[in-house]
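Please go over the structures that come below.
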Structure 1
Amino acid sequence: MKQKIIIWASVVLLLVVVAFMVMDFFFQPKSSNENPYEYKLDKLKYIDTSLIKYKPFATITPDLKQIHAICIDKNDDVYIAGDGVKIFDSDLKSVSNFADGKEVRCIAIADGNIYLGIQDHIEIFDAKGKSVTSWKAVNEKSVLTSIAISDKFVYVADAGNRIVYQYNKLGELVKEIGKKNAENGIQGFVIPSPYFDLLIGREGELWVVNPGRHQFESYNENGDQISSWAKTSMSIEGFSGCCNPSNIAMLSDGSFVTSEKGIERVKIHHPWGEFNCVVASPENFVEGTQGIDLAVDSKDRIYVLDPEKKEINIYTKK
């Protein structure tokens, strides 16, 4: 008899549990539209204004249908690339344009030549915008996202093949950099989306963002990794999401300027990786903005490309 009572009690308890589950799944109050488990970015997007150490200085509107990339030459002339290239002088006055109709994803300048990354290959133009030559694509998977040029080499980031190419100035492929090599401690690049940036450091070293790892890696010209630092964090001090930072630039003291997607913001990190300050907060961008390219001029002014507003915003220290 006692055993039957226990069985019936268990059945009743089970039915009660099932009833509560059904009510929870199918009969939520109409006033409750919130998912208690939904990840909220609002709090993370809030930035203490005391951390913002830069202020707007000027804006460039390049009159392009799309803008993807920016670079600045040694004379502080500004080159903005998208469906063509627009050039502005150091006084921010428009002076010329070229490569109209070409979808340029990245750009760099060296030795009087302008290097353009157009989907899977490099095209080179002279200072007057005249076509000089075109380099052959490595393969059909290539998605070129960044170009950096040292005294001897041209480095190209390929998000499609998750690798960095080192070319000589003649366009001959010298080596691939960053390929996974456990023996040498190279983890390999994790590139979940087409944001894969690089630059040349103050000592001529190559710096590459490994965005899937929230990591910065430096390499010498032999392709050896010489240092790295990473900051994975949901807080302002680090980087989060699938692949951040999306773009980088470098100040004269070796500090890194970084931009992110997901939480749209521009920050500065010391050369060793420690967070320094904020340049632009999420409220400066349209929600969902991606591909915030960056550049720095000789006065350490920071140029922030906004692909949604189709403008370049220049920031200076407060």
Structure 2
Amino acid sequence: MATFYDLASLTKPLVTAPLALECLDLDRDRREQLGFHRAEPLTVRQLLSHSAGLPPWLPFTGEVWGARLQRPMPQAEHGLFRSGRVGTSLYSDLGYALVAQLLEEEQGRSFAALGQALTGLEPAPWKAAPVALPHGQDAVAWALAEPEVPFPPRAAHLPHDANARAGMKGHAGFGATAEQVRRWLETWRKAYLPYMAVPIAANEEGTPWGLGLHSVTDPQYGLLLEALPDSGAVRVIEDATTHAPPPLPPLDSCSNTHFWMHLAYTGPALFARPQESTVLCLLVNRLGPDGELLSMEGLKARRCAVLQKVG
């Protein structure tokens, strides 16, 4: 039986951004429509490139985001509770939730139905259960920000991500088998990748963001990706191992790379080189050898170990 994967944040580049490119005016000012009261315009192009000045994450309680974001940020000390700056990319789940809201309003259909019809990927609740993972940092952040609101209950056929379980659309919530991913990527690389892998803004470290993807500047990923042949093809690599990956060697700088990427908190990763229409999707999980959630560095080491095998 084929393994089913929670694609988590790969929903952003594989579902939400393509839908926006198909259905939305990227440069229209959406402040009034989304209930924002600020001096700067708010556009879908900003939302897709994470440059709309939004914080990375807040618990989804069903409140309209425009109203929620007028209130002060949580005072608790946590890396997810940061203020963004318009024009500078700061990775944010909230921007993609706002894109999903716009899609539903303007198309008159649910985000789940729109995404499934375009991509063939499956919106939650799923028929098959993906690999179950322990709670991550969202559980801690939720309790700090909304101590009076219950943390969304888990279920085998719902996303690992708490906000997606609670119903927040656009940023996560889709899943697939390897074959479903491969079929969609054959279309995605030709129809959408050329428009997504174009610099729109940059984060504080100078990494360029496009419409749902960012340029590979990480030295480990860059070195391994540039060693791969320019295949001009889609490759979907599954690796179900849970053993501890070998530590990564220290590298100070990134080789020049033409790849763009997006990572999923649950493990999958997407790498694409638009010049040759080369796409590589890694379907791995984040479970450690004792059933624990791998750290971000541990997960990166696992992805790099898979890339080494591919090469």
Structure 3
Amino acid sequence: MRTLQALLISMRPHQWVKNLVFFTALVFGGRLENLHDVAAVLVGFVIFCLISSAVYLLNDVQDRALDRQHPDKRRRPIASGQLRAATAVQASAALTAGALALAFFFPVLDPTVRGFGFGITLVAYYLLNLAYTRFFKEQAILDVLSISIGFILRIMAGGFLIDVVISHWAILCTFFLALFLALAKRRHELYLHPEGEVAHRPVLKEYHPILVDQMLTVVLAATIVAYAIYTMSGRVGETRLYYSLVFVVYGLFRYLYLIHRHDQGGDPTRTLVADWPILITIGLWGITVIWALYFGG
């Protein structure tokens, strides 16, 4: 039981919230009322959670020596010795095989799923994360860019699954938002535990707090502009989606406030789900989006 518990913790289920961007095509493609598409995307979401957990296990095995130097990450099951590295690798292989099998057999089991674009995108996501674990995470700028591309692959996979073409502006919004969160995490690591974090993540030696703050400013502006243009372009431009812009601006500014005034941002997922103003803002944004796309005309 202890091994299973340690394995589940190492799979990081709290990080599965990142895969919610997988529903972008379903919601913004106007398919939310199609129960078949909803079911297909839910299955795809589970598949992405499996492959994400497989990557987390390999990442923790790869970084176990460095994690032992970190004040918090040294308590991770693999770094602390609660979970054997060999067991984690075996579990990762099983999760990967299961996820890929489900992805490529999806079109066979469900003829309405067109082609193998979803499976191919899943493979690209997996390979990108392997490259990040082995190489990109040690390269300044490329590390945060590869994280952002991973989010693009998530929304593309959702589009392939239900045959929805993702708007270029939606892709840009996702890219910039993911880049903003990744840079905020780097800033947190630099400011809060500079010596310990650099020992744990050597790439931080290539960053400087002023540089990261400048990058955050540029990316924040790009995110807002991209979303504003998206709400007024293409099919969604015919709706009242632009009303949701105020929640996006407040949410981003609130997050920026948290990382500057309360030293948060080290774990974007925990920050997003722990801050009530942001949670309420996300809820209001979601309600506005549904109203604009499905009822607002």
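For the reader, a short list of remarks on this structure follows.
- Test item: semi-axes √(5λ) of the Cα gyration tensor in Å, for residues 163-282 alone calculated as 30, 16, 12, pick one of 1, 2, 3: 3
- For -3000 (helix-only ellipticity at 222 nm (-39500 (n - 2.57) for each DSSP H run of 4 or more, over all residues; to 500), calculated) the corresponding structure among 1, 2, 3: 1
- Structure with the greatest value (metric distance in nm of label points 7 Å out along Cα→Cβ at positions 179 and 235, set 1, 2, 3): 1
- Source structure (of 1, 2, 3) for mean count of other Cβ atoms within 10 Å over residues 43-50, computed value 11.5: 1
- Parent structure of the calculated result 4.5, given that distance in nm of label points 7 Å out along Cα→Cβ at positions 67 and 259 is the read-out and 1, 2, 3 the choices: 2
No lab work stands behind these numbers, since they all come straight from the coordinates. In this text the structure is predicted, and so the values were computed from the model without any measurement. Cβ atoms are built from the backbone, for glycine too; each structure is taken alone.
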